[in-house]
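Q: Got some structures for you, see below.
Please treat every number below as a calculation from the coordinates, not as lab data. Just so you know, these numbers come straight off a predicted model, no measurement behind them. Cβ atoms are built from the backbone, for glycine too; each structure is taken alone.
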Structure I
Amino acid sequence: MSDYTPQPENKFTFGLWTVGNIGRDPFGGPVREQKTPADLVRLLGEVGAYGVNFHDNDLIPIDVMPSEAEAIKKDFREALDETGIVVPMATTNLFSDPIFKDGAFTSNDPKVRAYALQKTMNAIDLGVEFGAKIYVFWGGREGTETDSTKNPVEAIKRNREAMNFLCDYVRDQKYDLKFALEAKPNEPRGDIYNSTTGHMLAFIATLDHPEMVGVNPEVAHEHMAGLNFVHGVAQALEAGKLFHIDLNDQAFGRYDQDFRFGAVNLKSAFFLVKLLEDNKYDSSRHFDAHAYRTEDYEGVKDFARGCMRTYLILKEKAAQWNADKEIQALVAEINADDGSMGGYFGKYSSEKAKALKAQPFDRSAIAARGLQYERLDQLTVEVLLGVR
């Protein structure tokens, strides 16, 4: 049996809000005691994680005095030094405080929009202080319950203005930092703007500094909308915009469940890992999930170890799939190319178009060919079930 012990090169990370989740939900209070950020770093060190990420208020509560904030940062830094854990990513909480009840950057109130910018600049400073290179934006309150309340065109403009402002702030401070935008269709708002990874990619192209901005797609968020997450990640990869990724699991069409990676849709998780590994994705593999409410902190450790172990098992399965002679022979057969059509592809020319229009095709013969996708999928399932 292979050794599935996580290594630093795997870049497995967790947020303070993930292993620090105390089990509160809309129908019940906490089931686990609150741990300090420093204690959570030590927990992650114990399970073998590479990094820890945080919202500003995960680390520094919103109303603490400056002296208390410095003491928290000191304890946090000592825990990082003690464990070797690093901070690759940070973000801003623009959704919990009542001031953000109608959004942050898209709020109708200019004082809220200004405060959101102020809070984010301070949070960027905090993230950079601890070494973050990626800064994530999740617009959890950027949306509506009724479209009578906001002009969606104006909301897009406000969001763009905020991103441009903050990009320029990072440039002015000469920070080595990139932004990653995270999409979600709904919850906590009825509808959230830029609801999918595709929406975010289109939005990024309109920014003043699109080279600074990519995406942070999340499994659960796309599965909530019934979308194929692997396809969304592939689009981001192909565009050179996959700056960060949130790994978890989710039953299609449910509320945001944030289950342990691979807990629900193993085949989807397999193809996601295969996509990342085949394309040599080299940023953090961040587990934005949390343990079941049934667990104590030993169960939280089981959850964290399980996320990393499942990824490594699926990474091994992906390598096995790529090396399986029967599977690869079938893939080669499915994609067979005798070269006869090669002259018609690539860059357009009038000569090429003329020749292609004159090319005869035997539609019946082409359509009669069986593609053997059933067999290929069954072989994939057998790899996952461990019988190959």
Structure II
Amino acid sequence: MRAWLFQDSRQRTKLGEKCPWSVGWYDQAGRKRSKKIGAKSTAEKYRRRVEGELALGLAEGPKRKRWADFRERFMETVVALKAAGTAAAYADALDNFERLAKPVYMDAITTETIDTYRARRSRERRRTTAKAGSEAAKRNTAKVSPATVNKELRHLRGALRKAYKWGLISRAPDVEMLREPERDPFYIDDATFTALYNACDTMKRPAAQAYAADDWWRALFCFAYMTGWRIGEILDLRRDDVDLETGIATVDADSTKGRRTARVELHPVVVDHLRAIADFSQFVFDWPYHERLLWSDFDDLKKAAELNFPGAFHRFRFGFANANVDHLDADVLQRLMRHQDAQTTRRYINAAERMKRAGTADRLHVPANLKVTAG
């Protein structure tokens, strides 16, 4: 490998014979490097020194950090400690980023790289395993939703911030989110809850000896609707963590999404439903089948109740938020739902239905001449 002497053309035009000499060379990573020296004789000595170091492999310069190495380390030391669902979300986000942005070196990932990935991902179509021509397949021909893209961007942003903390990049690129459509969410209300509750007598699972399957489903619906717990937290609830005498239920932080212990005072109605399914199993809501069957049975129950709404058990959580938003302080509701950010709790509220319940339209100002028309 050789080094060379040169003078900056603009500096030579300005300084003439007094222009300093510089030494240029390519390091082992193939990056062009240079250093301004001064006198030509001194620069010649430095050139020979650089060539010697290059021959001995001592002038490599800083090695560029590879994306593949960072991802492997990030998945092993950070993502592996997270919940299974979160770890899967990180893996999907990084997979899509690799597929569309094709990163090689960490220092090459810039804000422009993120913007390019966001644009390409937004133009993609949803992937589906549904049978061709089915209704599910038709629904999945739409483009990837902004919410999905933003979810992946949040995980990518978290990964790049960790790379910055590890000193692998000089600064974390800016990550701008897509604007998501603001829609009032569907939630289970009292009427929907009643229809589901009454249809529980059609259920055959779980087939336990101590209680009937319909008692299990009614207790599950009652607990979900009146506590706002996530379905995973409910299924992880152990009998040792429920005191039916005091009406207190606690779920360990390891079973919650935000790694926060959930402790709630149960309503007497909920306690009565839990007594109906008391037995000697380890879990309060013991489900000795594959988890997919739970969702499949819930779909069958919706059909039996002649209901058709999107989603499944999480709609009870939406229902809890909307049923109590007018009765509880905002900070209390946020704490009961264990949201770290109040904005997250607000996303659960159907603003249109709330205004309707409050009679907002009836309290709006009406011009005098229109009051006569209305009369």
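Q: Of structures I, II, which gives 3.8 when distance in nm of label points 7 Å out along Cα→Cβ at positions 327 and 343 is computed from the coordinates?
A: For distance in nm of label points 7 Å out along Cα→Cβ at positions 327 and 343, the value 3.8 is produced by structure I.
Q: Work out the source of 23.0 here, i.e. which of I, II gives that when Kirkwood radius over Cα pairs in Å is computed.
A: I
Q: If mean count of other Cβ atoms within 10 Å over residues 207-214 computes to 17.5, which of I, II did it come from?
A: Source structure for this number: I.
Q: Can you say which of I, II returns 11 when relative contact order in percent (Cα under 8 Å, 6 or more apart) is computed?
A: Attributed to the structure labelled II.
Q: Out of I, II, which one gives 0.9 for distance in nm of label points 7 Å out along Cα→Cβ at positions 159 and 175 as computed from the coordinates?
A: Label of the originating structure: II.
Q: Given a computed value of 15.1, 45 for Rg and Dmax of the Cα atoms in Å, for residues 31-126 alone, which structure among I, II does it belong to?
A: I
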